[in-house]
Structure P
Amino acid sequence: MDNAQKAIMIGVGLFITIIVIAAVMLITGMGQDMLQSGQQQVSNISASLQAQLTSDFDGTTVTGAQVITAVKRYYQDDTMAIYVINGTNQKSYGKINATGYAKGTYDQVTSVAANNSPEKVGTLTDTSAANTANYVPNSAKYKANILKIKGTNDVVGICFEKD
């Protein structure tokens, strides 16, 4: 009888161990699902917030001072391409370049890539003869358009084009 009692105790212990392991696995799986759901929600909120912050530049006319402020706000952002077009000169100030867009088709961006040679922000206010192509006068008028990935509402940049 003593051996039977030991066998039953070992069996019960093994059964309890299996139940505990199953419970831990179930809780871990639920936690991972919740984490993935939370990450997706944060991503959606981030995209929505970016769209709200840049909606002021969607097909509007802004002053040079607003252009300078916007460039200074976004040029360090890893997700924003910033372009300033003064006549025939286009300068990129962000950390990324948006590709595949043309004048009038700002929602047709096909991709983004690292911008390995962004313009220095100081050239926006530099009136020296060497930087007149980059200079943004405070009172000048610029047409602002947001750049979106084709087929989505993901904002990837802003383009300011001098009127």
Structure Q
Amino acid sequence: MHAPSLRPATLDDLAKINAIYNHYVLTSTATYQTAPETEEARQAWFRDRDPIRHPVMIVELGSKSVAWGSLSPFGKREAFARTVENSIYIHPDFQRRGLGSLLLQNQIQQATAAGHHAIVAAISGDQPGSLALHAVHGFTETGRLREVGWKFGQWLNLVYLQRIL
């Protein structure tokens, strides 16, 4: 088995990114998006990325792209410019192999190098694996919004975690 490697995403990766993400849109509460992301929307999202301040990274095992993560602006107002929100999505066949930790460690390093002050994670309360992953990497819960998401016929709690860099 190959060791995982990290690299910046390119336009050629968008179909793989979307395939992984849309799996979770359709089957999970890992995202509160309910309709699959279109190719056009994913391309627009990627075009708006700053590779230093808001990078998108791909994890590869051999020649297979199996996970991705990104840092995104936390808010539109100028005062939020040094705070980012993170996202991590692992192909379902490759979970529990340390890929989330690899991505999160990289995000912490990249956010620090870019001069950010804080990373925020917004995670569904029914995603204990994601909550635990972030806790292991120094994130602490800063808030919990009860029943703010509706997906798959149930109300969902949103948990905010934060790591000051």
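Values in this text are rule-based calculations from the coordinates and carry no lab data. Here the structure is a predicted model, which means the values were calculated and not measured. Cβ atoms are built from the backbone, for glycine too; each structure is taken alone.
For the structures shown (P, Q), mean count of other Cβ atoms within 10 Å over residues 74-81 is largest in P. Taking mean projected area of the Cα convex hull in nm² as the criterion, the highest value among P, Q goes to P. One of P, Q was used to compute helix-only ellipticity at 222 nm (-39500 (n - 2.57) for each DSSP H run of 4 or more, over all residues; to 500), and the result was -14500. Which label is that? Structure of origin is P.
The maximum of relative contact order in percent (Cα under 8 Å, 6 or more apart) over structures P, Q, that is, the highest value, falls on P.
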